[in-house]
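Take a look at the structures listed below.
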Structure P
Amino acid sequence: MKVTRDVVEKIAELAQLQIPDGELAAVSEKMSRVLDLVEEMQSADTAGIEPMANPLDATQLLRPDVVTEHDQRRLYQDIAPETKDGLYLVPKVID
């Protein structure tokens, strides 16, 4: 697919990009090559091929869900300026 200079200018405007006039031809050529590659990939026969979530067929290893730290809530609240019913009280910042 051939991308024209007008198409590149319109895309640049929509994306709020400034492409110098001297680079418009190179950008349109690169965009054309990308679209040609996509078109080539679309023509590949994928009938009978199962989609993959990961090309390496890897699985996510998860750690055991166990508590690794002791509850230190009382220690932290003892040194806080103000607490009430287990919550930290802070100064009001919005009227």
Structure Q
Amino acid sequence: MAQDSPHIPAGWSRISRDGVEMLSRTFSFDNFSSAMAFAGRVGEAADAADHHPELIVAWGRVTVLWWSHDHGGITDRDISLAETTDRLYS
């Protein structure tokens, strides 16, 4: 079972899919290429951390979902990577 963390970064939501809690946030962009570039930056950070989110890319938006498969939900590592994702967006 995942660790219960009291601090979810602003703008992120806890969602549940098939009984597994995840962090979710949708980021907005002016066009598809900006959304793709952001998704690429998140992917690079994920590879560096050896921890990979679900990325959903559409015109003008990217939805990022963080959770830990091996813990069955949200851990401190997911929260840290959500904060990293926010920094990549700003």
Structure R
Amino acid sequence: MAKTYRHQPISNELDLHALTVDEALMKLDRYLHDSFRSGYYTVRIVHGKGTGTLRNAVRQYLEGHSLVKSFRWGEPHEGGIGVTVVELAAE
């Protein structure tokens, strides 16, 4: 009997708190692909402020990602520098 897989709804926000940089980047890559396939144009990556290690790694990773059109810090009401708002490429 063939297995059927349900697509779980995907959020427009990914929380990377309490993850190592390696864990976070793997999760981020999967999330970007899932978000793109789900038709999102804009997503939020929550990495926190902390020491800046995770924040910087995320932003460096986004710079070279083929699905990323642009990204920016969150506005104060969005979480400020604890959040990166990502605009995904249309194609």
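When relative contact order in percent (Cα under 8 Å, 6 or more apart) is computed across structures P, Q, R, the figure 29 traces back to R.
One of P, Q, R was used to compute Cα extents along the principal axes in Å, and the answer was 50, 28, 26. Which one was it?
On the way: P: 70, 48, 21; Q: 38, 24, 22; R: 50, 28, 26.
Only one of P, Q, R returns 50, 28, 26 for Cα extents along the principal axes in Å, namely R.
None of the figures in this text is laboratory data; all of them are computed from the coordinates on show. Note that the coordinates shown come from a computational prediction; the quantities given were computed from them, not determined experimentally.
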